[in-house]
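Coordinate-derived values only; no laboratory data. Remember, predicted model here, so these are calculated numbers, not experimental data. Cβ atoms are built from the backbone, for glycine too; each structure is taken alone.
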Structure 1
């Protein structure tokens with residue numbers, strides 16, 4: 001690693017001329033991340049080395065706005081591809097150490113030119129790196145939260161699919177496990193859709209539900225009762241024997257206003273004819 005220097009070099013130009021030394025030092029400092037550079041590039045199209053050089057340029061130039069914008073972009077990229085944050089922390093700290101290595105070399109080449117201002121320089125450089133990290137983590141966290149909310153909303157919509165078959169009849173096919181979280185989503189969406197779409201008959205197909213806890217069954221009965229209060233009749237199809245046995249043992253049953261049919265096909269034959 002050979003340092004390039006001329007007496008006319010200011011700190012910024014010294015870094016530009018010795019960016020190869022910075023890169024070499026960085027790869028030596030970030031032991032764990034170095035082995036992941038190609039993988040991270042493949043996963044998220046994130047070029048760690050070139051991004052580090054860009055970051056150093058903003059730090060040395062004192063470009064605060066560009067630094068914050070770059071941090072936000074990096075936060076979104078790392079959040080989008082769910083890349084381990086420990087790599088980012090190690091990488092940025094390696095960048096910090098590599099920056100100070102070159103500053104030390106510059107000070108040596110200039111016979112202590114920046115010695116008198118070293119404390120002020122230390123404050124400026126480290127503050128900019130800390131600002132980058134802070135903006136990065138805020139961006140990462142904010143975007144990750146938005147992804148989680150969007151994913152949850154998608155799951156909610158997929159887990160409670162109300163399908164219209166004509167202007168007044170809809171089907172709600174339920175599959176998988178219904179827990180407290182999902183039954184609450186079910187309540188909100190069913191009652192909202194009945195009010196918005198003026199559903200008169202809701203066919204709830206339970207053939208994809210192998211089991212339900214007693215409290216979930218009770219909650220489902222309340223949803224059916226609430227639907228009735230809004231003028232919507234409920235038709236239950238596909239009840240499995242395990243669910244029926246549990247209902248018998250806990251002493252719950254559907255009201256006489258709720259129709260039950262063996263299969264969804266029977267309900268479709270009846271209500272499509274109607």
Structure 2
């Protein structure tokens with residue numbers, strides 16, 4: 001979906017970029033009572049008429065119902081120059097990358113047509129052995145993005161990162177604003193740590209997790225398509241707030257031992 005190069009210092013590595021993830025969500029269409037797909041029209045509620053695509057302009061609302069209209073020529077004046085280069089600005093320790101910054105992930109592969117994968121292989125090896133992440137910028141789809149490149153299995157994974165002003169401050173969440181740590185006694189803390197230890201794994205295997213809702217939805221659609229009856233499953237009982245923390249921790253520990 002993108003072709004260019006990774007550049008740091010005087011080193012230039014030709015690469016191709018591919019999506020690393022895909023959306024597995026079910027997509028539904030809206031239908032009328034007779035099961036005909038509904039169409040969406042661009043409609044002006046003031047003039048009560050449909051507006052064609054060619055007539056539509058971009059507007060930025062500065063005050064209520066007051067817009068600054070931007071023409072295509074206006075946007076072209078500030079259009080970013082596409083260099084097809086991932087410009088590396090710095091290298092950081094891998095632990096310095098806060099996961100909240102990650103927006104989307106892409107695979108970065110060597111451009112085999114260049115006939116030179118050595119620079120790419122060297123880049124992967126250097127990042128792996130130094131435990132570093134490369135931070136840089138790239139113009140992608142008419143927007144300048146900050147990116148992080150890190151070694152992943154046999155190659156490189158590139159994360160599109162949020163800018164800091166796109167991250168909501170914690171204090172915007174009323175329940176977290178000025179929150180004070182509750183007093184936790186030694187016994188509660190000891191039991192809590194022991195429970196975490198009992199439920200800890202040596203290695204994280206994400207393949208053991210699956211989307212139960214998506215699986216049931218797929219079965220539901222398949223049953224309805226075949227005209228089979230759909231049997232509703234009983235709803236799970238809503239768990240109440242923990243009142244006796246020590247008792248709950250002890251019961252959880254006993255349950256974790258049984259599972260083990």
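Tabulated results
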read-out	value
Cα extents along the principal axes in Å from the coordinates reads 95, 33, 31; which among 1, 2	1
Comparison of 1, 2 by distance in nm of label points 7 Å out along Cα→Cβ at positions 124 and 140 - largest value held by	1
If helix-only ellipticity at 222 nm (-39500 (n - 2.57) for each DSSP H run of 4 or more, over all residues; to 500) is computed and equals -22000, the structure in 1, 2	1
Ranking 1, 2 by distance in nm of label points 7 Å out along Cα→Cβ at positions 28 and 244, the structure that comes out highest	1
FRET efficiency 1/(1 + (r/R0)^6) of positions 4 and 44 (r between Cβ atoms, R0 = 30 Å, to 0.05) - structure with the largest value, from 1, 2	1
